[in-house]
Structure I
Amino acid sequence: MSRETPYSDLPDHCFWSRSHRGKPASEVDPVVKGGFTLTPEMKIATAGSCFAQHIARHLKAQGYNYLVTERAHPIIAPEIAARFGYGTFTARFGNIYTVRQLLQLARRAYGAFRPAEDAWETEGGLIDPFRPNIQPEPFAGREDYDAARETHFAAVREMIESADVFVFTFGLTEAWTSAEDGAVFPLAPGVAGGTFDAERHVFHNFTVDEITADFTAFVELMRARNPEVKILMTVSPVPLIATAREDQSVIAATAYSKAVLRVATEQLSQSLPDCHYFPSYEVITGNHARGAYFGPDLREVERAGVDHVMRLFMRHYTEGEAPAAPKDGKDESSFQDRVEKALDLICDEEMIEKAVR
């Protein structure tokens with residue numbers, strides 16, 4: 001006679017063997033249910049680490065209303081625009097690896113925070129410390145720099161106030177900050193501009209509590225201006241390219257960082273209304289994949305892994321079949337093909353290795 005236990009009536013997805021047995025890796029689906037349904041009319045904004053770019057590209061290719069608030073001049077060729085950071089994310093942020101950086105960007109856009117270290121002087125002009133790889137060459141002078149920054153802040157405000165869905169990919173816990181005012185840089189000064197000074201620049205490894213507090217503050221700021229916006233969180237499966245912690249290997253530091261981010265996103269999905277977690281991290285790194293979704297360097301995510309993630313995203317967060325690309329006279333899929341051939345994912349973090357070679 002079988003005994004009744006708390007597990008007796010649970011569905012198959014609650015059991016390891018029933019979830020995986022007999023299934024090819026490409027068919028494993030850890031999504032129990034989508035948090036909401038995207039429609040072609042909804043304006044979808046993205047920000048975060050490198051992996052967020054995959055979501056943006058697929059949404060555009062499938063004809064969804066991917067929100068771009070900072071556009072290049074129409075006469076600029078798409079390949080050139082991409083090299084200057086246009087269309088990579090909703091605005092020209094560059095990579096936003098930490099939640100504190102995201103929160104500070106929003107506050108800067110509304111004039112609530114002004115970092116003391118606001119520009120890095122270099123031989124060719126000025127570099128933006130908070131998006132140092134946004135263009136191939138420095139800004140020519142202060143006038144150009146200030147104008148570009150104000151345009152960027154206006155684009156950030158438009159995103160915050162008009163997006164129907166905001167997708168953020170949590171990337172890192174490690175960051176370098178200003179000792180003077182706590183400003184968070186996407187890269188350590190000296191890597192892609194500026195000069196590192198141990199007295200002025202401080203390493204910080206964000207905790208679960210800090211991340212949940214920062215993201216809650218960002219969502220509150222956004223919803224004060226855009227009450228109905230839906231939030232979708234993901235964690236980047238891409239390992240750290242380097243850790244600043246001498247007491248840990250990069251493998252251990254990666255495990256710690258991703259664990260912290262995963263716990264933080266779980267807590268946020270429970271504490272914030274209409275704030276959902278999508279398990280792209282688990283799809284790529286789970287045991288079912290046996291590491292096959294990573295390239296030869298064991299960091300870069302292979303196309304098969306991205307396709308698996310996006311199949312599940314489209315299955316659980318859209319209305320059945322994806323809509324066709326908009327007929328506006330532009331070949332959007334062709335545009336994406338050209339850009340992807342011309343560019344790898346734009347990952348500021350890769351500058352760390354280049355800087356120490």
Structure II
Amino acid sequence: MSLATPSVFLNRLSTLHSHLRAAELTALLVTQPANISYLSGLRASAGMLLVSLDGESLIVDSRYGAVARNLYEEGALPKTMRVVIVGSSYEETVCDSLRSLGPTRLGIESDHITLGRYRWLERSLSGSEVTLGPTSGLVERIRLTKDEHEIAVLRQAGSRVSQVMSEMLSELRVGKSEREVAADIEWAVRHAGCEGLAFDTIVASGPNTAMPHARPSARRLRAGDLVLLDFGGVYEGYCVDMTRMASLGQPGVTADEWHRAVRQSHAAALMAIKPGARGSEVDASARAVLDRLGLGRAFVHGTGHGLGIEVHEAPRIGKRRAGTDPEDVQLEPGMVLTIEPGVYFPGTGGVRLEDDVVVTDTGYELLTNAPLELAVVK
């Protein structure tokens with residue numbers, strides 16, 4: 001899968017320009033790495049992107065200068081975007097670029113800049129024609145809905161990670177440690193064509209499956225264990241994330257009941273996905289199934305989350321949290337999210353099932369497709 005074309009980035013920048021005008025801004029200093037990647041294609045741990053209505057400056061230090069220049073020379077960057085190499089510091093370079101713009105109302109990504117850096121910019125630009133203003137979520141709101149390029153990449157990522165999941169479930173063996181299984185998963189994800197893991201792999205066995213975010217331990221898999229595998233891969237800069245369950249030998253009645261209940265909850269959440277539905281409504285559909293089966297209190301987290309360049313993005317698929325959720329997002333075609341109900345019983349065990357979907361005009365499309373059945377490993 002090739003990088004997005006300059007026209008893709010131009011479309012994203014054009015949409016951002018519309019958001020800037022609506023916010024009465026003439027420029028935005030983008031400092032969040034995922035947002036920089038989304039608007040330029042540069043994937044780096046440091047850098048800034050100064051977006052104005054007249055053009056863009058991709059500001060990088062010498063570690064990423066060659067990468068940024070290669071993007072420019074290969075025609076991967078929009079013609080409106082120039083590469084600027086940091087001089088004495090990022091802050092000084094940004095200020096120099098801003099002063100050249102003339103009168104500017106500059107938005108700052110307040111969720112992604114330190115107070116110290118903000119105050120430094122404020123002092124340095126004092127007396128200039130630049131005024132600063134905090135913003136929140138300008139680029140993230142555009143990232144909510146994936147374009148055709150992103151969905152194509154996510155389909156590839158989902159297919160590759162699904163194949164790895166099927167292989168890993170079949171290769172579980174009594175005597176292997178959780179850490180050994182996690183190492184096997186990382187090798188397989190990379191071997192499948194992914195550049196790496198989307199997050200630290202979760203391998204939990206026996207009573208450890210009762211911890212939603214268990215870390216792989218030295219515990220060795222035993223006959224009769226439930227085993228939870230939750231992992232993801234990054235492909236061409238985009239993340240996928242899935243969870244499946246296995247039983248080492250025939251599962252007990254209780255484990256089988258948990259799994260069937262979570263599978264019903266998973267199905268109910270999928271059926272609730274459609275344009276116009278709210279994240280809280282999808283969550284309520286999943287939760288209602290477990291409530292009816294007497295397992296509601298064991299479902300201790302939200303039903304899902306958005307994903308894309310980052311493994312955790314908007315929209316949030318969960319209960320509305322008064323005072324902290326500014327809005328209960330309505331689903332739209334092109335949004336990509338996880339569905340991951342689970343039940344957990346401390347000291348005993350738990351079950352979670354997770355898939356990734358893209359919202360379509362009529363419902364949803366699965367991006368991950370490993371079998372949902374409880375894998376029984378002899």
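Taking Cα Rg over 2.2 N^0.38 Å as the criterion, the top structure among I, II is II, with the largest value. When mean count of other Cβ atoms within 10 Å over residues 47-54 is calculated for each of structures I, II, structure I gives the greatest result. If relative contact order in percent (Cα under 8 Å, 6 or more apart) computes to 15, which of I, II did it come from? Label of the source structure: II.
Of structures I, II, which gives 40 when percent of Cα pairs over 30 Å apart, for residues 31-214 alone is computed from the coordinates?
Details: I: 19; II: 40.
So the calculation was done on II.
Looking at FRET efficiency 1/(1 + (r/R0)^6) of positions 151 and 287 (r between Cβ atoms, R0 = 35 Å, to 0.05) for structures I, II, the greatest value goes to II. Taking distance in nm of label points 7 Å out along Cα→Cβ at positions 103 and 159 as the measure, the highest value among I, II is held by II.
Coordinate-derived values only; no laboratory data. Predicted, not measured: the structure shown is a model, and the values here were computed from it. Cβ atoms are built from the backbone, for glycine too; each structure is taken alone.
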